[in-house]
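Structures given as structure tokens follow.
Please treat every number below as a calculation from the coordinates, not as lab data. Model, not experiment: these values are computed from the prediction. Cβ atoms are built from the backbone, for glycine too; each structure is taken alone.
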Structure 1
Amino acid sequence: MKKQKKQSEQALFYGFQDEAKLALAQQSLRHLQIPSRVIPQEQWYEKVGYLLGMPGFRATAQPEDDGFAFPHEVLILQGIRGKRLDTVLAQFQQDGVSHIPYKSVVTPFNTLWTLRRLCETMQKEHAYMAEQEAAKASANKEKND
């Protein structure tokens, strides 16, 4: 049986406005020997696989600008899961990197998505989770009243 090659680690940053926070996060990743790159705002239409430099992905012709702007910081992690992900998050906390709410690990499915689709999917998931938390808090309040 052929042993599967371990996926290399890397991180992509998108939408960071706070240069100091970005530099601190990149420094944290360097401590862990994880390479990182900043994706320019205008590359929202590219597939995640292409942005990661994965084989088989080509640049996409830039569509007409429809005004897409994602107002949140995004961190995309390739080859980082489980305990290694915990280590990365602990390193961020230790180094004083403030919370990055939009994080995604790379999957075989989301490599085929555009960066825009990934961002919009994360935003929907966050909205759903916030709605669930609010409903739970409301139910607990009614129960205690």
Structure 2
Amino acid sequence: MDHLKCWLSDLFNVIESDERSQNYIELLKKCGGNCAKRNLLPYVNGLKEELDGKSDMSNIAEIISRHTGAECIPAANGFILTYNRGKGCDCALVNGEYVASPVFCNCTLGFHETVWSTMFERPVTVELLETFLRGGNCCSQKITFL
């Protein structure tokens, strides 16, 4: 597995230094979206059903917290989702020490855009507020409805 770690490290070093890095970031977001479709969305029908038709952000935040175990706080036009405080990243590639580059956190943008746009059946944007690979002690994103 050392070869895989080295290969991935080389990949992220190139992404960090390449002038076309925005193209690579979009690719990471697409990979994150596909990960969500494959590994999470098939298992969260109950959350989607409970969110259906809800518009009160306090109620939405409570439902999301209950289903995910994450802290969910209403915010302007959306919510802030914070999870794993002090526990480490959920991603198997990070936990398995295959990826250590903060650039990889762009994958979670696509993951959460896919999850929350699917849950609410409308587009969202995701802003990373804090991540483990960027030196934080949690993973936190602001989800904004478009």
Structure 3
Amino acid sequence: MYLNHEKLPLTTLRLKIKRYRRAKRRKAEDAAMTRRTMTTVGRRLDEWVSEGKYRLAYESTDTILRELGLTSSELSFYCSRKYGKSFLSWRKDLRIEDAKRMLLEYPELPASEIGRSLGIPDKSNFRHQFKSATGMTPSEWRKNHPK
């Protein structure tokens, strides 16, 4: 911050210094809050994923937020910072990765059953989500990736 001390009255100079210090303190507090949020949300999401809860069919995102004990803005902030995408996109990616694994591990299991086990009960919705993520339908993916 450049100040020309000779031209400013002393009270103006004091006000500018006070504003500068306040802004600096606010920036430090924001950084600390960011670290706490990232740590807390990360821990809760890790536990949620390790318990396989991302596979469940929830009524709404609000239900997930209540279960995690988070606000929408905390979850959005974390996912955008950590993964560069929304929570729902990240969750969809987790499900698709599980679907790929399951399609190979259980070749006798219909794709619709795999979709249901991942919390996507509608066969066409699962097919659409899988194809939009991989460029192939589940059956095409299974054929092109033999075990």
Origin of the value 27, where percent of Cα pairs over 28 Å apart was derived from one of 1, 2, 3: 1
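Which structure, out of 1, 2, 3, was distance in nm of label points 7 Å out along Cα→Cβ at positions 117 and 133 derived from, given a value of 1.5?
Attributed to the structure labelled 3.
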